[in-house]
Structures are given as structure tokens and as C-alpha cells.
Structure I
Amino acid sequence: MESRSTSFLSDESGAITVDWVLLTALLMALTLAVMGTIATGSKNATETMSSNMASRAMITTF
């Protein structure tokens, strides 16, 4: 019984799965953070461009 317990505790075959799960979770969190930053920046740029274009007079004659 003691050899089975020792064998079970020293077996590291499932440790790589935990590593990949943590790495994937970290990568997804980083991706979401970057996407949030880009979305906020592009929204601000779009709103600024829209207000600038709306405040300009459009010339309709040539």
C-alpha cells in the first residue's frame, strides 16, 4: 500500500495539464485586457472624428 501511495504522489503525468490550463487562462485574460484597451481607444477616436465631421460645413456646389 505504501508503494502505491508513493507512486501516486511522485507521478507527474497530470502536471502538464495544469500548466496548460493556467497558461491558456493567462493568455485569455491578456487578450481580453488588450481588446478592452483597443476598443476604448477606437471608440474615443471614432467619437472625436464624428464630432469633427459634424461640425464642418459641407460644400455642395462646385
Structure II
Amino acid sequence: MQFDDVADVSDQPYGPEWFAEKYGLSKRLAVTMLRTNGPSRRACDAAAKTYLAYVALQRRRQDRG
């Protein structure tokens, strides 16, 4: 049995709808992140996590404001 033809899902690029749903992003923002950071899932995941952390930080700052 050969595994050369079996694609590793983690190596496949995200679809915009799935990526948007995974991180709670708008489809427009998901498409932008995927175009900017893709096709690497690792880079796209990092970008989404960084963005969400930034948004959370901004909200905390506004709440203290």
C-alpha cells in the first residue's frame, strides 16, 4: 500500500467559508486573510489568532476607558 497519493488535510488550503466559521470572522475578512497568508494553514491560523487577540485587547481597553 502506498501513501504517496493520500493528501494530508493539514496541507490543503482552507476554504473561505470554513475558515470564517472556524474563527467567527466575516467572509470578507476570511478571504483577505487567506489571500494574504495562504495557502499555509499554519500561517492563516496564526493570522486569525493574532487578529482575534488584538480585537479582544482593544475591547478591554475600551471597557476600561
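Observations, loosely collected:
- For the set I, II, ranking by mean projected area of the Cα convex hull in nm² places I highest.
- Source structure of the calculated read-out (helix-only ellipticity at 222 nm (-39500 (n - 2.57) for each DSSP H run of 4 or more, over all residues; to 500), -28500) within I, II: I.
FYI, it's all coordinate maths here, none of it is from the lab. What you see is a predicted model, and the numbers here were worked out from it, not measured in a lab.
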